[in-house]
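Each reported figure results from applying straightforward, stated rules to the coordinates on display, with no laboratory input. Keep in mind the model is a prediction, meaning the values are calculated, not measured. Cβ atoms are built from the backbone, for glycine too; each structure is taken alone.
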Structure 1
Amino acid sequence: MQPGNRTAARETRIVLENCGRIDPESLSEAVKAGAYQAITRVVREKRLAADVTAEVKRSGLRGRGGAGFPTGVKWSFTAPGETKFVVCNADEGEPGTFKDRLILEGDPHKLLEGMMLAGYAVGASKGYVYIRGEYATSIRRVQKAIDDARAAGYLGAAVLGSTFTFDVEVKKGAGAYVCGEETSLIESMEGKRGYPRLKPPYPGSVGLWGKPTVVNNVETLANVPGIMARGADWFRGFGTASSPGTKVFQILGDVQTPCAVEVEMGTPLRSLIEGFGGGVRAGKRFKAALLGGAAGAIVGPGLLEMAMDFDEAKERGAVLGSGAVVVLDEDASIAELLHGILEFFRHESCGQCVPCRVGTAALVAMSDSIRAGRAGAGDVDRLVDIARTMQATSLCPLGQSPILPVKSAVEGFRTEFEVAAA
């Protein structure tokens, strides 16, 4: 699927600006399109590392992996040490999500430059791109980009003749959803089972092989070259005051034109569905949308005017998450959708902590009872109670995630569950 194929004129592209315009396997085309300009300027002007972090802080860039934490602030938490790492989280396992794949396959040099700038800012000399093993083309193109950049002097010892050293290596994931969580990812990179770690300590202090480590999402890092080349004020010219810049959204499900688009933060949900997705297909009415993947919220028609930025989504009980927007028409069953989500969480639970291991199974069993009409009075509320207990007691975000889809489904479409349970 081509990103934003039908509606490119209405997009605002930063991270996808070169996708579809250049040969992603050509370093020369990437350089002509602006690749490595920012890092070249930084090393030749001998900018202070703190200045790079400060510029990213000033830009207001927030993590595009789902949490929306300020990127520059996260970098500033990196502990002192001779050995540090930058890890790019490309373990894109959220259902309905392929935004990072577009960047990995469409403009891998933008990602590498973002990692280099992060490494310069925090004092790291080595970076890793952790890519899920199913992304064969992504792995191949990123590896070629690394090889070509190294041969041209952009990566390796004495980058562009400077004192800055930075190299990148690809690490393949094995397809575990839980490894999208940063500490599980680190455990996997160390050759262990992908179990989440207790936090604190956070990776910024004790990360990969016990060293200070910055972990950022692909889309997050791909924003950094533009910020450093054009300035924080330029970046703040897009989006909203609290959520500057753009976001890549994937519009899927019961729409006329499934697509991926990059738009300014704050774009209304209705514009994504109707302006880019062409509206609900087959003349059906809009019923709901699952925002942000399995760990997201199910919203009804009342939120179609919601501005898609981090803070308004949170205020409305939703999330941007991975940027997936799965549209459901009037014939869709919310109870069936939720059951599929709960089955997914049960399957992907690593089993390390009891609340998640037992809780995901209990949620699926109760959902089965509701759908089969075997549930008793109060069982719909117990579904929410179990998810809330998991949120409070689970070790990592996987076990903490079911509360949002469960709560939003039950609160927004309660009659469907009560009819099924009757």
Structure 2
Amino acid sequence: MTINQQQIDFDAEHIWHPYTNLSQPTPTFSVESAEGVYLHLTNGQKVIDGMSSWWSTIHGYNHPKLNEAIIQQVSKMSHVMFGGLTHEPAISLCQKLVDITHPNLDKVFLADSGSISVEVALKMALQYWYSNTKLSEQKRKQKTKFLTIKNGYHGDTFAAMSVCDPVNGMHSMFEGVLQKHLFVEAPSCRNDADWQASDIEEFKNCIDENVDQIAAVILEPIVQGAGGMRIYCPEFLRQVRKLCDQHGVLLIFDEIATGFGRTGKLFAYEHAGVCPDILCVGKALTGGTMSLAATLCTETISSTISSFEGGNLMHGPTFMGNPLACAVANASLELLQNSNWQSQVNSIESQLENELAECAQLESVADVRVIGAIGVIELKQAVDMHVIQPRLVELGVWIRPFGKLLYIMPPYIINPAELTKLTDAMKTITLEAC
């Protein structure tokens, strides 16, 4: 059914969209359908989606193989509880995740969103130390802090918020009720050629001084997402892994945004050749068709938790292991593995570098950065969403800026002409901001 004006008015009056002020909402555009890289708006316009629906629709919209997986599964069962029951889609998905991630990551917890997978990861780390009888009870109870770098973003639920940037992040208003953790400056190195020992110094000092309290380090490897779209060098991850090993601290990688090829590697940690103790994945896991995430961990973590008293990992979402989501995730991973995603992402990266480079010289631009299928223009001033969003739609693209950042993370299937339309729109907006 086509949306009508009464429904649009109801939306504006009653529906809270993400990060939106209901008294002065940013413009909202209604979508009738989607196909490939295009969103078909109800006003008859079609726009190229440069956001992959918040970085998830890597295969594009309405993909027949993903649709077929949903149809086949829904005819059998759309959902059963995962407590005491299991099913083939979940087993197959967990097998795939174990196969494509680092060999050390062989235990899988299926969650229903990226934020929840981070909650599970933090809980795993805390419960690991609570269950670790190699330490005295007093020392086990001390290890409740997490160490991370500034400018990070890990989700909107409360534990996830507590490890997001405490000052520049979206959650500073909750500072008074959030658990207090440890933050150090993010590294300044863009690539390994820029690496300096000073990039790890503050982190090293912090872990040295607080090791008795630290349960784990949590990082978005290589690319920090919604906290600033910052890119940093692999050497920092190698140094962090080394320090965590030296101090007996767990390492969590949040690859919800970067996993499944977005940075040019299947997982961003592969750029550094290191393995975390706990890994969070989501977003592109189902190709953007529905919500699903997973938290993977090592045998050491699972066996330590499982061998202590009751031995239960204390988490269990109602829709954990949802068969419908697992079935389409299986289809999405098969599509990815059987595609030429590496060459697609490499081509996108080269085109973004070529077409955005000229913006670095503009007066309104603070920085331009590209990695894999991610292109970012950081402006010197924050954008006005009430003005810029309709302007981008007028230019025939769907790009959702935030703060000072104008960025795209397009579907891997985008063709060069479609990508140029996105970068042309970015350049137009940047010039208009001068």
Structure 3
Amino acid sequence: MDLIIRRAALTTHKPGRDVPVDIAIDAGRIVAVEANLAAVAAQEIDAAGGLVTPPFVDAHFHLDATLSYGLPRVNVSGTLLEGIALWGELKPELTQEALVERALQYCDWAVARGLLAIRSHVDVCDSRLLAVEALIEVKRRVAPYLDLQLVAFPQDGLLRSAGAFENLKRAIAMGVDVVGGIPHFERTMADGAESIRLLCEFAAEKGLPVDMHCDESDDPMSRHIETLCKEAHRLGLGGRVAGSHLTSMHSMDNYYVSKLLPLMRESGVAAIANPLINITLQGRADTYPKRRGMTRVPEMLAAGINVAFGHDCAMDPWYSLGSADMLEVAHMGLHVAQMTGVDAMHAAFDAVTVNAARILGLDGYGIAPGCRGDCVLLDARDPVEAIRLRASRLAVICGGRIVARTPPARAALALPGRPLEVDFKLRR
């Protein structure tokens, strides 16, 4: 064996009741998951009851804009629309070298945090397709250790921006993986619906997945998710379509949503919420009560819809913070959606792991014999504790090789009559 992780806890909904297992990896694949494995390996890690999980997965990000905060200026209003305008100001100044450098820096952060799969939208409204070329190069460079999917994203609107559809087709021909869209940013509701039809028909023709920014608005009448579901059903795209953001659902009438949720389930359309960004950008025009904007995650899960969380932005025109930490994303999503029951907290962890992996269609994802030898050892005993602590990634393993290590978080105290070191985990 190349590597054995001894005494590992796995993700279950029964904290404290599991028997620790040994995980054996050989030739880049998991070959055994069992207690007291009678085998030896070139390298062994003692998890000591710590949680081993499949890698974190970010179902929604913008790698072309990342780490560009302050270029050419800061988003003063903090709104989505000013962010889009600011990105438009920055585009003429972009260089391929700077795009590649910033994206690689972020990918380094991601690997250190155990994030080994990212779906990134890339703007295709610049006819130079500079960002597309840059991220295709980044995808090539990180392929040995990070699964990067690219979405052809007409940031300025498919019909609103001259040449956007042709640019999108060119991007797909260059090797971009997924068809994107932004119907709520078209000039009219009718244009938005038409853009969905055109893009879904193109995706069906090419056999590609679809992932659309959809209804990223406080407007309860922005209902393009309904059209996306209709087109997915009509064209047989079920299981290959995701609606990202869906923030208008936060403000929709409950009766309408009672019709919409079964439609999403029937059409096989998944949902991707972006907790950090949704609650930052939405509700900006409100006084009080002030809407927070994140979509109806618990209701979707209860309806049988696959829901993932995305990081969306990090230090760019829309968001000034971020560190590639999907546990921070799960932590925020849990709080905003009031997912504080035990099963709900586990569901928040699933939203940045298995649910997101299903949306990306990742092959061999999981902790089971035959799966890829990719996993993360966390300084936590279970998923809830991992979210609570935003636990250190003690070891990040890709293909059976340790690619990152982080020491456990400890605090040294100097208090009379108290221990000198504090461990923030709960001992069971």
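Okay, here's what the table says:
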{"quantity": "With distance in nm of label points 7 Å out along Cα→Cβ at positions 21 and 85 derived as 3.5, matching label from 1, 2, 3", "calculated": "1"}
{"quantity": "With FRET efficiency 1/(1 + (r/R0)^6) of positions 293 and 373 (r between Cβ atoms, R0 = 30 Å, to 0.05) derived as 0.55, matching label from 1, 2, 3", "calculated": "1"}
{"quantity": "Answer label among 1, 2, 3 for the case where distance in nm of label points 7 Å out along Cα→Cβ at positions 37 and 221, calculated from the coordinates, equals 2.2", "calculated": "1"}
